[in-house]
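Alright, structures below, take your time with them.
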Structure 1
């Protein structure tokens, strides 16, 4: 059954960390990431968010901005976001200048996702105290937004100095490129989103701890926004969840055997957000489906997850499928295509008019076919009448 038309179209995208096992060629892996986003652009996906990481071997994109610049030249319409720039790792003037340049290079297709930095190993190498990452992120975001707005900033903190700093280029997008703040379990992301009128990237939306606070963190963002004279818009709420879709659940489970165990070994070893008995189960694919963490199944399974997320969150604007490489590349591309073909139309009412048209024809089929047959009979009779008249004249 087709769902009613939403007030705003549900958008779809991916959240590309990426996850690439250490037993494959990294050059080809990066190229495959680019090829994947080209594919998503062709099949109508709306967004792709690309991560920044510097350690642990799997998440091998160090600069999402470089990837966005390359992909923008190979795509037509898909929007491209930093997912995310870890602000405590960078001088804020450099970040502001890079995002404004990307805004021009993409003619407004670049989005600016920010976070404190996820991997403690990244922070350790850079000498950034893990305990200060969220505070430094907030400091940095504040000054970046002032710079992007055209302000001249003089400011000194314990970790950066600005002396009459300014962006020599103002944004292509007015008043600024879209900004989104990473949010997991804590309220810090919601607070920043509300304070600055930014979107939210709920990167753990289907994990139990993240799922439980979806509504709470959004309400925090809304309260802070009202205190600052703003209203939050649910279209900028983005939820991340892992999915792999095939024609049957059995086929989907077979396909994820390609890479799921490698992903689990990495994810549970290094990711501070990794928790849950399902990750260590004997059959992790089945366990993650049972816990609600992931979809490994059919389009109907994906629809059921999105309906749960919509109810829990109160409504959201974009679903971002975690780009996990659980299946081989061909099966992965087919999974995204099945999502575009069969899941999004359910939420966006894409086929309501088609259903109505088909049902109208079915309901009136006897009458319509009768008219068609009568018209055909009349045409035949007219033909024979003309033939007879012609013979009489001769």
Structure 2
């Protein structure tokens, strides 16, 4: 791809995942506006090699040095790209490429370091990964406010809320309605979920997504994380965020003001819409990635019974607890969902495991880890993340698959 002076320098972190691939598709569709200068992945060397040949970045990065392959080396050499390896490779890539736009789709807390590096410069940071915002959203906002960078949420619901609240005073805001599709099991009797297979849980009715986020949608855990994300991004108390199931997934944000008026953001079920918003920020994309057909449009809303969704309740309890609890619940979920997908535990075991880890954390949390805010030290968050992963793995080792009753809400609800 030939670079021009007026092109925006684009870095895609997590380039081989669903969000990363869609970002690159948009970069191709608007090749006159964007130059892909950096690509980063966790360990998907073969897929990265293909992207390197196609997009000819200046730098590419792979976090798992053991996954670095002769094929990737040859691909990079063929286009004159430099390769970085190691856990901090994505951070170094952001520094070296001096991007105008960074699209961060790295899962887990691995995306926190690169996000902080992007905000330390003057880039537009499109945040597609929930975990860094859940664990350290206040920290990211503080770094953004102290410099010249801009954080734009890419997740569809926070992105919709970002549009609804633009230039509006929060003092008049009464309630944020966080919409959820309900996933594939919204109308299903919870007692029948014991034997759910990974294939069923990853078959989202509206969005084509990766396996982990699809399972989180099926358990509705993702809505708990989004509630925490929104609370930190916009400075809105969790008590003013209400989750509402909206199976059509047309309304991505709905806010109610003190005078009773409602403001909504509607759009098609296509992640390219919020992605393009971040890529072109502060302008709008010149063409629509997708359009919403209003003919025959029908909208429905209902409130979930939290007693039927233990994973959602666990995330909300962690958010209310504060401190490192959001990082703990997010990390534990990654391990437990991976265990479910690989057949180690059952679908309903995910909720029981989340509550077991959260209760154990509450019993041993130190003053440095406690709420109501979040630790200012990244090392404390990373330690909590490591502890949660180890605890979740240990729990799985001692608990087999099977029916799980909804656990008690714990001392923090």
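Largest in distance in nm of label points 7 Å out along Cα→Cβ at positions 105 and 377 among the labelled structures 1, 2 is structure 1.
Looking across 1, 2, the calculation of distance in nm of label points 7 Å out along Cα→Cβ at positions 33 and 89 that yields 1.1 traces back to 1. Looking at relative contact order in percent (Cα under 8 Å, 6 or more apart) for structures 1, 2, the greatest value goes to 1.
Of the structures labelled 1, 2, one was used to calculate Rg and Dmax of the Cα atoms in Å, giving 20.8, 63. Name it. Comparing all candidates, it corresponds to 2. Comparison across structures 1, 2 (criterion: distance in nm of label points 7 Å out along Cα→Cβ at positions 113 and 177) gives the highest value for 2.
Quick note: the coordinates plus some simple rules give every number you see, no bench work behind them. Everything numeric in this text was worked out from a predicted model, so none of it was measured. Cβ atoms are built from the backbone, for glycine too; each structure is taken alone.
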